[in-house]
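Novice: Structures follow.
Coordinate-derived values only; no laboratory data. A quick note: this is a predicted structure, and the numbers were derived from the prediction, not measured. Cβ atoms are built from the backbone, for glycine too; each structure is taken alone.
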Structure I
Amino acid sequence: MTISQHGLGGLAWPDVPHRPTVLVPVGSTEQHGPHLPLDTDAAIATAVADAVALKVKGQVVVAPAVSYGSSGEHQFFAGTVSIGSEVLRLLIVELVRSLSTWAGRIVLINAHGGNVSALSEAVLQLNAERHNVAWLPCLVPGADLHAGRTETSLMLHLNPAAVRLERSVAGDLRPLDELLPELLTGGVAAVSSSGVLGDPSGANASEGVRLFDLMVDDVARRIAGAALGRNGMLAVNERQAMGWTPIKPR
């Protein structure tokens, strides 16, 4: 199969495989600094899902992305569209209930940290209802927080025409544990007037290829054999499963 043939949206219903694994990209529509498009998270999640569909054994389809997420921490910036954590949780619950009528396994591939609480709560509820569903993150070691070198390099690889590199600026460089109190009370605008958390300097497409390949390999490995953590995430071990620190929306 080619990547396009994996896309659920392009199939007619008789062409849907019997009880396939369904990969659901989950992203956001939110600011990513002055240089990256609002659909960065959705674009990364979709690209990862498409690439993973070629690596996972069995029948696999990629559902259209969930492109609105829990992004209240970015709401100060124009273009951000947030549906909040509770609505996202309900959306995921109903989406998986519907998919389960014809799908086998369902894996939610998430590229936005603000969605974690909703995904965890939804997946735990759905597992209690005996649906075969899990979620996992798009991660690479050493990634910066938001719209910095990591995401900029990824987008220079995935969609270079959408990157306004001449507008890129460095934002707050502190680690998440130092930023979190201010983020929770005032959102990203409280710590970065540009919306960037990190430094895009030095980002390049070659690095984007390397990071993307690492991300795809990690996701494929988790799907193939990783354990389900207590938060509903496919993880290599329990410590990794509990390592996420969600940023709740205002």
Structure II
Amino acid sequence: MNVRILHLYPDYMNLYGENGNVRILERRLRDQGFDVEITGGTVTDSRIRITDVDFVYMGSGYEYNRDMAADHLKRSVEELNGSINAGVPMLFTGNSYDILGKGITTSDFEFIEGLGIFEYTFKEQARKRYTGDVILRDPVTDDRYVGFVNRAGVPERVDDFVFDVVKAIGEVPFKKDGIRKNNLLGISLIGPVLVKNPKLADSFVRTICERKGVEFKKIKYPHSVKSFNKTLKALSEFEVKE
């Protein structure tokens, strides 16, 4: 059985090696017995088709690239919104999920219109970036997610946000992060998030299996679990100086 992954703007939104998330998902889906097809969509396409896909991914990038991707993706916003409402699993990491809100106020006070799927907005600073290691907690499942944040903007409203920032090492001023709608997840963590957070990877694989009508096979990935546990322990025990 075939699974199709749509990787949005892999040439522009892959600043921290986010294509690793696509590779780890591909590996886990193949372990489940699927044939996996990965297609890309980028600014050279007249429009990106988001129908007939089983997973959508977009990573983080330079702010200029993100704004360019946001403008281009507006051509496909109806298809994107329809797929979200239909429950297609999606993951937007780093600053890519900024574009799903109402818009972004840049450091030179220009307002970049977002896709309007959520109500939040982001505001960026001119000479400051917010960076640090964080632990996020899902209040519904109590699961923890770990990773690094590096962004120029902070949210101006967090009504839509779902995760609690329970630990931040560095300059991470916001207390809430991440958005969810049906099977779409947006999260500020950068890099190979699915490698660092095996439960998150499993949750997407499980959802894809359920939508395909295939039983999810519990497969152990001990190295990934060990790495997560080690990182979570180190971050939890780190003493943050006020």
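Novice: To test your reading of the models, identify which of I, II gives 20, 18, 7 for semi-axes √(5λ) of the Cα gyration tensor in Å, for residues 116-171 alone when calculated.
Specialist: Here the read-out was taken from II.
Novice: For distance in nm of label points 7 Å out along Cα→Cβ at positions 44 and 228, which of the structures I, II scores highest?
Specialist: Going through I, II one by one, distance in nm of label points 7 Å out along Cα→Cβ at positions 44 and 228 peaks for structure II.
Novice: When you work out relative contact order in percent (Cα under 8 Å, 6 or more apart) for each of the structures I, II, which one comes out largest?
Specialist: Top value of relative contact order in percent (Cα under 8 Å, 6 or more apart), among I, II, belongs to structure I.
Novice: If helix-only ellipticity at 222 nm (-39500 (n - 2.57) for each DSSP H run of 4 or more, over all residues; to 500) is calculated from each of I, II, which structure is the one that comes out at -11500?
Specialist: This figure was derived from I.
Novice: If you don't mind, there's one more thing I want to ask. Where does the value 29, 20, 16 come from, among I, II, when semi-axes √(5λ) of the Cα gyration tensor in Å is the thing being computed?
Specialist: I
Novice: When you work out percent of Cα pairs over 16 Å apart, for residues 36-99 alone for each of the structures I, II, which one comes out largest?
Specialist: By percent of Cα pairs over 16 Å apart, for residues 36-99 alone, the leading structure of I, II is I.
Novice: Another question about this same structure. Going by mean count of other Cβ atoms within 10 Å over residues 20-27, which of structures I, II comes out largest?
Specialist: That would be structure I.
Novice: For which of the structures I, II does the calculation of mean count of other Cβ atoms within 10 Å over residues 52-59 return 16.2?
Specialist: Comparing all candidates, it corresponds to I.
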